[in-house]
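The following blocks contain the structures, represented as structure tokens.
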Structure P
Amino acid sequence: MYEGLSSKQVQERFEKHLNNEKVKKLTKSNEQIIRQNVFTYFNFINLILFILVLLTGKIKNGLFLGTVIFNACIGIYQQLKSKKLLDRLSFLAEDTVKVKRDGKWISISLEEIVVDDLIEIVSGMQFPVEGILLDGSGEVDESSISGESQLVEKQVNDFVYAGTNLTSGKVCVKVEHVSKQCMIYRIIEDASKESPASSYLHQDLEKMIKIISICIIPAGVLLFLTQFMFMHLTMQDALLKTIAALVGMIPEGLVVLTTIALAVSTIRASKNHVLVQDLFSIEALARVNTVCFDKTGTLTTGNMNVVNVEYLGNDKNIVNTLLGSYLQNEDTSNQTSQALLKYFDVNHAYTLGETLPFSSRRKYAAKVLKGKGTLYVGAYSYLCKEVNASLQAKIDFYTQQGKRVLVVGFSQKEMIDSMNTISIIALIVIQDEMRQNAKEIIAYFKKQNIQVCMISGDDPKTVTSLAKLAGIEGSEQYVDVSQCDESMDVLASNYTIFGRVRPEEKKQLVCAMQKQGKIVLMSGDGVNDVPALKVADVSISIKDASSAAKNTANIILMDNDFSKIPSIVNEGRRVINNISRASSMYLVKTVFSFLLTLYAICTRNAYPFLPIHLTLISAIGVGIPTFILQMEPSFERIQGKFLRNAFLKALPSSLTVFLAAFLCMHFKRMYSISELRFYGIFVFLSGYVYLWTLLKVYQPFTKRRLLVIGCMSILLGISLVCFASVINVSIQWKDAWLFFTGIIVEPVVIYALTKGVNLYDQRTAE
């Protein structure tokens, strides 16, 4: 009899750090989330500019800081919300375990387990550590580690893995490995070292930030010196002009829009029971052209169902009665037993006698039915010594379809030791339950020209049969990766169905697909899927998945409903398409601000805007309309490079604003008009360019789009007339001819410049 460790031995192991230490979470801390959203380069620049505005005493010109604060709050809120949900989940399901110490069984926390401890695991529990079975036996579900759906029988001296589940029996385990020594943690740790695929949108935004970062400080210094030393403006006015130019160069509105649009999209998804952990993963969804599914737990539920019964010439009612009596007191923790209990009605026609439980090594179970005989249920090759060719052909027919066949044998002898007397009376065909709407999901991807692959640790024949049922193209061609010497690059090019794939090989296959230029969505639920989930462009898991998979995946289906994947993809396309539209609107301000700054420096002219003017134009021309229109339907796949497309769309309008500024400044010099009057004319013309650009970008026209643009036009007019003193402008009727001239001429200029830019784009593309 085992006594377990003494208190002294436990203490010695704690001192040597041989205890099951708490594993570091994959989620970010609250401090990290807040720091990453607050302490950014643009936030720092905007804060400095706001302080300078305060020094001038013109506080209303500091309204731009509001968008910065709002953006940071949205990002923090969304990430903290995701973290709160994920932190409820641990890598292992149990909180406590029974351990034998000083000859007594006691309950301790998982962190108190030490090497050489004796722990008790009963049916339904998860192994928190790795070790050797000292006593007992049972069946273990290792699918979270290996991907194999088949249960594995464990007996004395067998090794058990952390994170696997005991589905039947009761065992005593001697602890060999704890914490990071366990395979589950090594898989997770290796995956955490991998850098997830970066968002194209995020990359382009970072590139834009770098470019602006290089230009903004020297441009600001030179502009201030120009305004103060050559234009002889006051220190206050020179500062305001410089701040206006720098605020105009910073596309904080684009960052705000992107964050808000993605956050709103995650909120919409959450109402549909979908948790989005990474905002930028939504963009990857919009670009996905390859989807990789695991088998067990993703396209299938992991539940077994009886799909057919062949009675082999025997009376159906008699066989069902025998099976109904056989299923008395059946162990419901076994998936096969659950399938039988769902299909057959339990009865008490016969009293049970001697019972032999099912074993994955023995491959059959038997029960004596008193007064009748003995009923056997299991694998044909293990129950019958002589093979019946006709019967074997029937079994092969089902197994080739990926189904599992149980034979029902009957012996008139009331004893479980005489295999020669068994006659086969029925075949029970069992299959892993396919998830509802699996075929519709595959059909959707096929219609969208998105390639579908299956990558599983299960038997390739089983995987390909399921693929055929689901309607996956190329399912007749499959490969057993464990028996193949070809490189992953070759396999990824020639196959879509992969079986017997180890965790590291899943990652290699995804990487091979990415080398081919594919944007990969990976779906998985086990620890064995973690490496692939980590490197995929976007990854999806389910609520009932392993905690490691949930912590790694970008998106979690909280109701385990994979039929929502098409709607998630459409949501990604909608939000990114609308961000792409709006991004060109925000870049108009950035581009013309650079042009006007360079012009002011080179010609020693006054910068034509104040910060309050740019705040007004940005709000009416971009911020409000793009925020309202970001929910507009748009499900086309994203193509081309984000930054280049946005810049080329923004360039015609930016050049038009620049030309308007040039003409207005010339007009001001010719007629010596007041500063406020000049501001009124130029703000109106600039705002009108934005409104016209809205009409151009948001096509085709809808009632909602036209209504929004019409309302913005009215709001611009009201702001210029009714709040002229607040925004530092003067609108006079004698300037009406300039307004009407701009209304007629500016669209023509934008149209001509757009044609020129499009021609350039076509030539460079060729």
Structure Q
Amino acid sequence: MAVTFAAVACVEEKIEEKPVINLSTTSVTIPSDGRSQKIVYEVSGVSEAGPVTISADAQWLTVNAGKARLIEVSATKNDTDAARTADFTVSYPGADDVVVEVIQPSWQEPITLTVHGTESTAIVFSVVTENDDIAWVGQVVGLDWFNEMGSDEKIFQEDMAYYQNEAYDKGLSLQDYLKTIMNKGTHENLQYKGLDPSSDYVVYVYGISEEGERTTDIYSAQATTQPPYAGPLAFGIEVTEENNVMDITVTPDHDGVYYYWNLMDKATYDSYAAEHGDDPMAVFQAYVDWDIQDLIDYEYLTSRAEYYEWYSDINEVNSQFECLALTEYIVFACKWDGECHFEGEPSYRWHKSADVAPSSNQITVSVGEDVDQSSFYVDVKTTNNDPYVMLAEPSVFMDGMDEEQIYAHLMEDYGTFGLLNYVFEGDVAGRMTGLEPDTEYTMVVFGYKAGRQTTAMQKFTIRTAPAGPAEDCTFDFVLNEAGSNSLNITVTPSDAAHYYYWYVYAPETTAEEVRQNVRDLINKSYYGDMYEFSYYELSQGKSTGNITFLAPETGYKVAAVVMDQNTGEFLADVVFSEVFTTGAENYSPTTITATFDKFYDGDDLYAMNPDAGAQYQGYAMVPVYVTIDGDYQSYYYTIFEYVTGLEDPAVYPDAMLYETLVYYGVYYAEKVNFRAPWNKAVVIAAMAIDNEGRYSRVYRQKYTFKKYNASDINDLFTRTSSVRGDVQIPYALPEMLIEVEKDNVRGDDRFSLDNMAKVRKESRLRKF
């Protein structure tokens, strides 16, 4: 019997799942300012889910599910003092609804500014933000300036102009610069120091984005600093030293009190003590008295009060001083009065500096190549960056001296600090300039640091070429580059012994006009001071200059003339180049306007406020402001006395006004109170320079001010309680003969003996 097994097939019945709505959250909190929040959703139990639907009844609530798997929830600003809630429903066919709760707290300012108190030179405040993501910047300004601005937007624009300039100076984009100054979140007990005692200030802050957009209102608080402390003053003095550099910290026990600090070596201290007695206060006072008189003798200042203004400190000072090896110094500080007389007891501390190790620097010098009448070429190679001295003197000063004697001679002649003007680091190549013709020079090179010789001395002898007659000197003129407003030119004399003046002029300029221009430059710009004129204006040897403020597509010729550097006498005829032409017009697209809304009678201002109105007596006071459209790095504006055609660029091209605007124009404020004569035409002019260095077209507005059109002086005080009276604004009249800026380069200035003589004259033991 056969047994058969039957196979039984089991078939699973497919059961369809119910869809389920899954949300990342069912409770959402929206900030009071109304920023949106996002919810991620997913519908499970279906093969291909479609979008969900939303039901929301609250008028202040907006819910959008238009994006796949994303619900966006936003609300209007809750500017009430009560929190509010609402629900919305998320639905999908076949699924159970899901209810989401939305909570929005009552309005809270995104930033809260609180001033906690003041000291004589500081304000203590806190900035509390609604959340840690809020970025903000802040300033402390004078109350008068803040009131004068008048609006949040004006303050913001002033700030952004300042930030733009700071960014440019530091070589950063505005965005990168803002990152360095922005704060985020809450900051408690901030202290802003360095303020004037008994003065009114305003602290203000506002939210800002990385792109430089203001994101909140400006929040401000007024604060008045305390009067200065009137009692005795003591100081903490800390001195540390590393690599022969002293780090000095002077800390008064009360801020806001004017005091003086300095240091001197023991030899100097002992010399004063020998004359005035070994009393520290007497020594310090004698030193300051000598320093003041010395500066007056050198015509660096005119009074003790000016010295007081220069050298007073009121807060903690941190400074560095490159000291001499194995030398004792005394650092001292003392309270003083407006006539530089010390009060109370001084604080002081002695410090002895460390020694200097010999240098392993191997210095290789190539010298004497390409010698002319006033210079020779030097090429120095080093094996490390240890400092070394390099200088040249007529050999007669070093004849018969060995290395030790030469070093002693240099220390006596230049002094330890004077030699620092001749210190170099690393490889150097250039021309030693300013030498006398037909003269033997000795150049010495040796390691030098902190007043100590650190390597063996090397000596080199060079003789300059003899000079020829001044009248035989010729010039080679080379145009290196022509910009739309500039020419870069190199002038090379055939005889490098002679000093000469060179400049660019219009093609029709005669030799006599050039000579008269030079005479006027000496007498009007340098007030007859030939030393100053020679130092800044005369060249010797090859000279390269960048001539700016020229007109586009315009021809100019270079004039050069040999002169006596001491007397200003012309020693030869004027030599002219061929005509060089500037490049095609390339004005900046940035535009600038300078205008006013009202003007006032200066006599009325004087009657109301004699201090502020003194400079406006007999004149119209015109509050001129600029408006700039486009990027810019700087701007200049002023009022010109009117000459026929000044309002017409065809008569007075923009290039003719550029230099005068740069030299005489206002550049530090977007609004200034100018003075203008009554019943005489003037021209308000302005220019801007963009971030690429291009000049804008010059804005010009001709106007004649009539007394009967002046506004009521009381209108001036509707927004501000005071008027700046310290702004002296000259009228700027363009010269018929174009004056241009010459960026004169005479080799490497550090090699120039003329330059070194000037530096040496001014090199003194000063405050560090």
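No lab work stands behind these numbers, since they all come straight from the coordinates. This one's a predicted model, so the numbers in the text were calculated from it and none came from an experiment. Cβ atoms are built from the backbone, for glycine too; each structure is taken alone.
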Distance in nm of label points 7 Å out along Cα→Cβ at positions 66 and 282 gets 9.0 when computed on, of labels P, Q, structure Q
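Check the numbers for relative contact order in percent (Cα under 8 Å, 6 or more apart) across P, Q and tell me which is largest.
Sorting by relative contact order in percent (Cα under 8 Å, 6 or more apart) in descending order puts P first.
Thinking of P, Q, which structure, once distance in nm of label points 7 Å out along Cα→Cβ at positions 178 and 658 is computed, gives back 6.8?
Numbers: P: 6.8; Q: 3.2.
Source structure for this number: P.
Given that log10 I(q)/I(0) by the Debye sum over Cα atoms at q = 0.12 Å⁻¹, for residues 162-353 alone, derived from a single structure, equals -0.81, which label among P, Q identifies that structure?
Values: P: -0.96; Q: -0.81.
Label of the source structure: Q.
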For mean projected area of the Cα convex hull in nm², structure among P, Q ranking highest is Q
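Here distance in nm of label points 7 Å out along Cα→Cβ at positions 18 and 586 was calculated and came to 7.6; which of the structures P, Q was it taken from?
On the way: P: 5.7; Q: 7.6.
This value belongs to structure Q.
Of structures P, Q, which gives -5500 when helix-only ellipticity at 222 nm (-39500 (n - 2.57) for each DSSP H run of 4 or more, over all residues; to 500) is computed from the coordinates?
Numbers: P: -16000; Q: -5500.
Source structure: Q.
Distance in nm of label points 7 Å out along Cα→Cβ at positions 114 and 666 computed as 4.0: which structure among P, Q?
Label of the originating structure: Q.
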